Structure P
Amino acid sequence: MGVLHTPNLHQGSVEEKRQEILAYFQQSFDTYESLFSTLNSDDAFYQRPEKLRHPLIFYFGHTATFYINKLMLAKQIHTRVNPEFESLFAIGVDEMSWDDLNDNHYVWPTVNEVRRYRAEVRRCVSDYISGLAFSMPITWDSPMWPIIMGIEHEGIHLETSSVLIRQLPLTYVQPQPLWQHCDESGDMPVNQLVDIPGGEVQLGKPFDAPFYGWDNEYGTRTAKVSTFKASQFLVSNGEFLPFVEQGGYDQPQFWETEGRQWRDYKKAQHPTFWRQQNGQWLYRTLTSEIPLPLNWPVDVNYHEAKAFCNWLSANTGRRIQLPTEDEWYRLRDVAEVDEVLYDDQWQIGLQGPASSVPVNKHGRNGIYDVVGNVWQWTETPIYPLDGFKVHPLYDDFTTPTFDNKHNLIKGGSWIATGNEAMKHSRYAFRRHFFQHAGFRYVESEEVIKVNDLDYESDTQVSQYSEFHYGETYFNVPNFAQASVKFAAKFMAGKRKVKALDLGCAVGRASFELANHFEYVDGIDFSARFIKTAFAMQEQKEIRYHLIEEGELTSFCIRRLSDFGLDNVADKVHFSQGDACNLKPQFTGYDCILMSNLVDRVYEPAKLLASIKARLNVGGVLIIGSPFTWLEEYTEKAHWLGGIKDENGETLTSTDALERTLGRDFVRLEQPTDIPFVIRETKRKFQHTLSEFNVFERVK
């Protein structure tokens, strides 16, 4: 397909790099739309081939909205292309159970409407690139970074969307010239274990690396890898076939507990891209079925790969398992794989057929497909490298996966482009999910220990966990509890069915509201916060550490039962969302609580203007804020108060709230200050007063 490479962000002049990035963006947009040309009707866009993911129309729109949402967040543009679409298509599925996939909540636009929207975004982003003032090199803080982020994000969805299309019934797809599968197939090669000498591996890329990276790639790790043996080839369909035909899917001793649960739920009997007809095994490519190619790699999830390794161990008496991430890096070093993978040595980056190829086709130094063909499952759950930090434009890219439930896949696949094809790429999926992923096995003594609960290491999340669930400091009552207690007195004698905690952070006020309402939505922009709130709801406890001084920390465990909230937790529904651009289903509330939010959004007036449509007549709106307006969060032109108005008169935020809400709301009580304390270290605290204003919607 002539796919362009991910650009070197340090080399070249500004104008050279501008043209390179513009071409890279246009190619990414074209390739993504080309993939959807394999759907043969508009009806195909509304199918959900995987129950835990959105229909394909979502992914068709999602990658375009990503550019606009990130440029808005970066304050590089100030006008949306289509606010409705940029809410509807904003948040995908990271396989977390709080992802709301109830079809009743979504009214999907037509395919042509999304095509027109994509064309508008193409023009907007192309104009942005063409007119942007930036300097070289391009780094995390560059105004060009969100564009590279958007392109690489689209590359990820190019692959994940192709997996979904591959799971559609054949009646919904059609062959296309650019998406033809490999025409080589044959008998499987005999796999064998080869010796891999031990050595030291270096993981992580420096923050000044010349190529784009996701947050989890940055940092450092040095590891010593002992000598081990690795399969020469990826496991082929032919090698996996005896496991299937000897009843491996029905033998529980080969399956881990989590794997047995998945197998029983899915009633799986063979790999998802296999089908048996008249005694013959068929194999699903992107748009067709062919006789099972025995010498192509098998496509499986982690559970199937792990069960095969256990089966092979039992049959050979060897300790067979999946490689760790460290061992994969050692394999890569032994195979002398270059940093950037754009040559015909490997089946990667859409440089060959739009499918897997034989497992004995691409190799070096006696090891085949160290990169490319299909991703390779590892034994290693993703974890942060030393020095990890979240990029402020995409705080939910990695942190929701630091839960020991997402295992790393390595090496890329035939459709892995851009950053996916780089040495330092670290992508992880839930163990039951499918990619174009297979595996190789190793004979190794390495043991990976997985804990279900980790201590939270994100400093801000730890501070907020203590703020919501921790100790009382300086005799100041818990703020979340005090806020809801204050709000509850205004609900006396009113309908108390549904409440919204907007800007819920790590969730304490949402749980407190559930003591008073039948249904509570807790929404926050930060996936890190929502992940913690959901963990408290699901596991009934969270663990985190607090900074004492310097590197010294103390560890905390907090439980919902400590606050008498465990019995109401199931009434709360947590979601990630942009308060200024919420999805339309968030409506019909009897009470909306916004604690310390209004001075932290990019357009507070827009937020307040949208509240009327979400609050029932007679419903109560409670707004608490210290009104610490900062241009870091809200451009000065959008500050509600704390300014001189158009007549040069002082405009306080309190008065501005009434002015902005207008005649649809009446004030129920004069402003009330509620104090709060946030612990930063053992000897450093923030002591703040939040002013609470209460209004009733009257029309």
Structure Q
Amino acid sequence: MTNLHYPNLLAPLDLGFTTLRNRVMMGSMHTGLEDRFYNYGKLAAYFRERARGGVGLIVTGGISPDRRGWLLPFGGTLNSVFDLWNHRRVTTAVHQEGGKILMQILHAGRYGYQPLVVSASAVKSPISKFRPRALTEKGIESTIRDYVRCARLAQRAGYDGVEIMGSEGYLLNQFLCARTNLRTDRWGGSIENRMRLPVEIVRRVRAAVGTNCIIMYRHSLLDLVDGGNSWDDVVAVAKALEQAGVTIMNTGYGWHEARVPTIVTSVPRAAFRSVAARLRRELTIPVVVSNRINMPAEAEDIVHNGEADMISMARPFLADPDFVNKAATGRSDQINTCIGCNQACLDHTFANRRASCLVNPRAGHETELIYNKTLKKRRIAVVGAGPAGLSAATVAAECGHDVTLFDSSERIGGQFNLAMRVPGKEEFSETIRYFGRRIELTGVKLVLNQRVSRAQLMAQGFDDIIVATGIRPRTPPIDGIDHPKVLSYIDVLRDQAHVGRRVAIIGAGGIGFDVGEFLLHDPATPLPVPVAHWAGEWGVDLHAAPDSGNGGLTVPTPAIPVRQITLLQRKTSKLGAGLGKTSGWVHRATLQRNQVEMLAGVSYDKIDDRGLHITVNGKARLLEVDNIILCAGQDALAELMPSKKTRSGPRFHLIGGAALAAELDAKRAIREGAELAAGL
């Protein structure tokens, strides 16, 4: 039956020997649960919830075929029959919910954070401290056998097939590119030789698993690094892989060491759809498009236009496991949208922590954070409709409590209303939209434009009072801080105060960088930034000529700064050191490209009509600026909390920025709200 809401996206995909129930794929994400056998029960629950949510095909996080392929010491590996029982827990859970699942075989190559690393050549990666050994002829043959054994074991474990990871700069990508393949034997040199390893692996895996098994290959369409492959090379490899036995061609963009963002929130939605469409015209097998597709409307449009046969949405299934079911039943307005922040997923992965999701703290914790219906209904007041308060109020109401949410503002969202005004962070508005809908659906009573006192709350007979009042911007003690030149970040982002061309920003945390990017945006460029504009800014050639090389890189469009900005901090550490590991470099690069001067170890002497007087490394300096913008931290707003506990009356709880205002942390705020509400 054709779905009325998204008829192309939710149509079945016939692979001949099997059929996928729709064109939506949950792409591979490493959660950390794959790496320890005792976590496979949690991993099974995680995948079960997504399969129940209606997704057509699931791909696991990367599983190594041997020890040399580990990302981390003792990482997830499938090379023994003793591993089968744990994997069968995963496949059984998915199949019981009507889903299909592939196991991704990932050999890290030189990206491994362990001393056994190998690669095509002994070329060290900039993101690992270990120099790889170049695989010998014998080592290559052994690696091929390990892939085959891993695939056969995956089949025995009940997987519907495997995905062979050949993108993002991992081992097979390292063999494919002259950047890392310096060999002169039959495995190096021409593209025919460089592709020999992935093609041989696919050919032998197909022979081992038979015809009724899905083999998906994740192919790098744009390497986005110097020494990356040309488009002609990309197509030649894809056609050879198709001939070798690939069922579905997945697509990837950018090595992990690339200096081009590919998945952070500032990347426009579906930025790479045109590249996948070009490859689809070259192949007869289904092609998957990936990266920054997070809502069903864009996904439907891509399939409808024939640009791809399937849509890979990895992080959107962290944010909302019911994504497909909501889309299929006309409830897209209820989807908890991935905002591309990376803070709880990739940042956790690269820190060797369990992955989760900023907007959905249950992700990866399905067996631990459970929203059960209460047996004893409580009357709960939540004060503050920022991320912490929204999370607490809606989860408490979902659990069956009587919840009233107060805020002195005219709208919900708190600091997210500021974040969504920063270029590249427009997605934050989706989270506000989601919580607004959750308030309606769960029956939370919303009271806006009202500042409540503790006495007023006590008089209303609440059983629990959750204080999520957030923060106030800190005003540093600088001589002249009341000068008309001085603005707070709230004046700039919320109140749209006029800001001159020469600006000093005091404070280089996340807010300081956000304000810098806000002030550097040319109002003539629409938001969200168009794909062509973004590609020019970062030097991405989305429409390269067939024989153009260098992995899709081109000369970036020169930046023309709209303001002269100096970013300052008291600390002597690198500016932006506290930003996210996988996204902070993007913000630093943006400011550097726009010639922002960044100064550390600054003492602020005074502010007067001439500007900001500072001392740097013992030398006095005057910044002749039109405005000084304060982004110098925050103080908690927790006045509603009683000074001491009492035996009678309501229970008070403190969460979010009101509890800890050191640096605005929506991830912690939403998690704290959910955990508190679930435990009431």
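Here, each number is a calculation from the coordinates, and none is a lab measurement. Everything numeric here is computed off the predicted structure, so don't read it as measured data. Cβ atoms are built from the backbone, for glycine too; each structure is taken alone.
For the reader, a short list of remarks on this structure follows.
- Of the structures P, Q, the one that 2.6 was derived from, the read-out being distance in nm of label points 7 Å out along Cα→Cβ at positions 260 and 292: P
- Structures P, Q, by mean count of other Cβ atoms within 10 Å over residues 332-339: label with the highest value: Q
- Which of P, Q leads on mean count of other Cβ atoms within 10 Å over residues 372-379, largest value: P
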